[in-house]
1. For mean count of other Cβ atoms within 10 Å over residues 41-48, find whichever of I, II sits highest and give me its label.
2. With FRET efficiency 1/(1 + (r/R0)^6) of positions 17 and 73 (r between Cβ atoms, R0 = 25 Å, to 0.05) coming out at 0.60, pick the structure among I, II it was computed from.
3. For structures I, II, which has the highest computed value of FRET efficiency 1/(1 + (r/R0)^6) of positions 25 and 65 (r between Cβ atoms, R0 = 30 Å, to 0.05)?
4. Have a look at I, II and say which one yields 62 for percent of Cα pairs over 23 Å apart, as calculated.
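Quick note: the coordinates plus some simple rules give every number you see, no bench work behind them. Predicted, not measured: the structure shown is a model, and the values here were computed from it. Cβ atoms are built from the backbone, for glycine too; each structure is taken alone.
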Structure I
Amino acid sequence: MTAHPTAAWATQQARQLLWQLESRAHQFTHLVRDRDAKFTHAFDAVFASEGIEVVKIPPQSPNCNPHAERFVRSVREECTDRLLIYDHGHAEKILHDYTRHFNAHRPHQGRGQLAPLDNPDVIPFPTARVKRRQAVTGLINEYCPAS
């Protein structure tokens, strides 16, 4: 996260992403990106070196990247529009917490209102007790059966 991203910064972030992925980078075949000037040939070359094809969406067509657009909309509506973020560290913590919640516990329409960690083959019995856990600094509640 940076206040003033540049092409060099974006390229370095791409290198760091592949470094963190280590041996899992070969599992990715495509990277869909917009046409921002920060994404230069050097940025694309970082992914090409790992055999990942970079695909640019057409100009002025946000619907061609619906997953990213939907995630950004969710983050804004459910998180950042409801908080006063006071510094860079606070923004990183909030976005990290929200991403963890989004990818593990938040129900998704495409999965029939199941969370990503829910098993669609299991029909849960009604539980007598439900445990509540506050996520994203108390902005969102997560519920699970109490044991």
Structure II
Amino acid sequence: MDTLNSLFPPNEVRRIQKLTPGRGTDHNIWAYTDHGSYTVKSGYWLTANRGHREGDSRSPADQTAFDIKKSIWKTPTLPKIRLFMWRDVSGALAVAERLNTRGMNVDPMCKLCNNASESINHVLFQCHPAQDMLQTIAFPTEPAIPRSLLEFI
């Protein structure tokens, strides 16, 4: 009773006390689909449109990262490549730097060159074997976009 009085005005407390519990069973309902069940599509829609509500805005860096992630799914390539690109941008690739931030104690040195810390950017763009491979496939050395999409985040 004291909890109700501390949370609500007296007229609302009286209304709450007059309510009788229903006899039906409780169950969860996802408000963003017609059928009440969660779907990945509805979860994505909610995340994508969250920034459009008043008082809920993303920082410019967060918005840029979100836009990049959104465009990745429209890239005309294999699904596993899109997933890899999304994991790169999200910082979700299993390199020593990321594993150590998640509590795993692994050697932080790059396993390919043993010359630098094993970060996503290093493994994909800075490590000598990666640079050799990028030259082999004629990947631009001075791209118009940052060397790692992680620089946006």
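1. On the way: I: 16.1; II: 12.6.
Comparing I, II, the top value of mean count of other Cβ atoms within 10 Å over residues 41-48 belongs to I.
2. I
3. I
4. Values: I: 54; II: 62.
Traced to structure II.
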